[in-house]
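Peer 1: Pasting the structures here.
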Structure 1
Amino acid sequence: MKTITLFLTLAFSLSLTACNTMEGVGEDVEAAGDAIEDSASENKQY
């Protein structure tokens, strides 16, 4: 029983860490997309 509890606690902790990491990656990708969009808007030639 203790082994199962320890395993579930570890799995839950890792899943929370992964969610926070993926959220950070999403924010970075969004910021990069915004920068590309702004650069494209500034460099339109029509």
Structure 2
Amino acid sequence: MTNRLAFVLGVIIVTLLVLDNLAGSGETTLFLMRKFADFVEWLAFWR
């Protein structure tokens, strides 16, 4: 991954997080964080 691509992806992610907090009070971010935590636990089980 090049530095430029990493920067662009970082900007996109930060922009989406800010928009979610402004428009939807962060509900989508919280939902995705919970699902990611469940996924990490599931992966740890299969390791």
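Peer 1: Assuming 24, 31, 36, 9 is P(r) over Cα pairs in 10 Å bins from 0, in percent as calculated from a single structure, say which of 1, 2 it is. Let's see the in-between values first.
Peer 2: Values: 1: 24, 23, 19, 15, 11, 6, 2; 2: 24, 31, 36, 9.
Source structure: 2.
Peer 1: Which structure, out of 1, 2, was helix-only ellipticity at 222 nm (-39500 (n - 2.57) for each DSSP H run of 4 or more, over all residues; to 500) calculated from, if the result is -33000?
Peer 2: Working: 1: -33000; 2: -31000.
Here the read-out was taken from 1.
Throughout, read-outs are computed from the coordinates displayed, never taken from laboratory work. As the structure is a prediction and not an experimental result, all values here were calculated from the model.
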